[in-house]
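Quick heads-up: structures coming right below.
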Structure 1
């Protein structure tokens, strides 16, 4: 779906996996076991190797009453632990600092049903992760009996909503599925919108609605907007601003701070202990999570196994499993953030650095034509700037032109004939003047042309 959406000329071979299936993939002998998570069809992978079984938990929780009835196969994990034995466990650490056990996804359904009942005359808008098919199912189960139609809005929401229905993972009668065009011709109590943007993403559907830029929906007093997710760490301030902007329209806002309209898809400490106990690994490496979560998971594991069998690894560090056990090597692999922009591929650090300068200070461009042979400035310098000063500060550009002229002339008088070196002189002179005049550091872009 995403490859087609981005129009990428990549045709991967897609292989359907089934619960309990064992398959050779290159050098790996993999066994796939069902596990519960917020996205459907999650899998724990058991890698059968000459050094024994490496068990990778993937993102998981231990939900005993999942919406689709598909439970984590703890019995098979226990059999692996008791039989050949689990040599190494790699386990999700996202909620390792949270005590207790996560709430079942099924429990959220009752809360949503109550909200639908309490807002019977309101138009309902649910902001949720588009991959959370079980949440979408529970929203539909709550609104369909009231005769509402469910309308997905947002590119990823529409794609996942449609695909999940095609695969039979999302069961909603055709008569209760609508499109954006149904919004304008329906009464508030007749529709329920499910959309992207619960994390305040700039161009997501919910954000566009709040700013009045959506062509489908404009918020008002007859709307109840439900944030059916927790803010991802780092998004709290943006989500709070989005909620406030929605409330300014007169709409009613409900979120997980009011009622339990969301539950995590990652196991807390009780669930981590359960998986550790069932798998009974000889060695353990915490994965998935921030540094603090990995540290917390180590503390959980210390109560279940010898501390010298726990290896703490960070992004880029290499781990070796051999006859002597598990250890870190001195080798590192590239593991930093990779930024992509459109179809031009990866952008390196220098490009990102330049964009930050442009963002913070704008740019000042200097143009001049130079006769190197005769040591004269034929034309210019002229100065253009963007994002540095407003129209009232345009007189500053003439001062910069004078500084640039003096820098070029001084360089020519010294016998400098290399344009790159002359441009460096201009950059230093103009940059020094810009900083002195305004206390700012925009990008200085000198361009000298040989006459």
Structure 2
């Protein structure tokens, strides 16, 4: 008889939701964690980032009223803000540990490695289970260049006691752009070095261009088409050099050139689990080629966005499977948000794809910031692109504006539930609110039953 019904390797969102559900169903569950309980997002990623971002969002909103009632904006003390972040974020792991223990979930500290299809070894001890779920996530990719060890990563940035006066970020992806936004608003000299010719290729180009222009106006220097070749120490800081000969001196360099799955030293090859460079290969039930071993979250090889909500969805799905469900996983549309200022968000069919397939889709632009300035805090540049199918059902959206995260969630529900104009017309929404304004403009465009 196995020691546990299910062992989870990793304790982030990819696993703990399932662990909690199974424990509440009276299953015997264990979680193996070698780092901090609750994983990257909770401790070193999304939660810390959005907490630190809060004051910057508020000050940027105040700037929208500059000269029409607001003449000064408050300053932000990064050191005080970081101390507050530590105060709020650090206890989360302890709180989650207490929740797990209260539910009877066994926490095993250390690195887990499969020794066979039902056994995991941790620090010389072995634990067996009927089912094993691998949810070990990803880590920042490291460039194979001289001086790579002189650079820091996103986890380091979110723990900086003081903001560097000169900061260079490598890569123009989501992480770099979000960090650059905060740093430049604190008065830092900020440079971004990017190998490609544009930022955020997965997002609507016009919205990305507007956001880049906004960051440039704030003082961020972009260097596209540049490949970092080395980092060296200088007398007064760190020197980043590209293959084209560009040199930038900084007090700190943050590398954010992507993330790679944590699949090494897990015993995957030993037990025959198939992987590729993107992660663990699974079927439409999230099972590996070893039926009793599942994978969840960012460690999976997939083309879908590797986001916390996706990992949570997969974790909940696996719990259902282990409690008797047999249905294949069916992902809904997945929204993505870039937490720059202004924000960018999208969901469903991309704008550019729709414009290339006019036989099946059409795009409607709604410059809602200009149309309803009173509802959108005078953010006159705020813009919404809506994608409809041939029957006028909403199938995609892209938003540029500070309210994008909440608005994209509303539009995600409308897309997922195939909502018609008739259905929306039967609802009463709070007014004057940001969501009500979008609904009022969207309803006449939607399919009528």
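The numbers here are math on the coordinates, done by the rules we state, and not lab data. Bear in mind that the values here come from a model prediction, so they are computed numbers and not experimental data. Cβ atoms are built from the backbone, for glycine too; each structure is taken alone.
Looking across 1, 2, the calculation of mean count of other Cβ atoms within 10 Å over residues 62-69 that yields 12.0 traces back to 2. Name the one structure among 1, 2 that Cα Rg over 2.2 N^0.38 Å of 1.05 was derived from. Answer for the origin of the read-out: 2.
Structures compared: 1, 2; top value of mean count of other Cβ atoms within 10 Å over residues 94-101, i.e. the largest, recorded for 1. Here Cα extents along the principal axes in Å, for residues 142-189 alone was calculated and came to 31, 22, 18; which of the structures 1, 2 was it taken from? Source structure for this number: 2.
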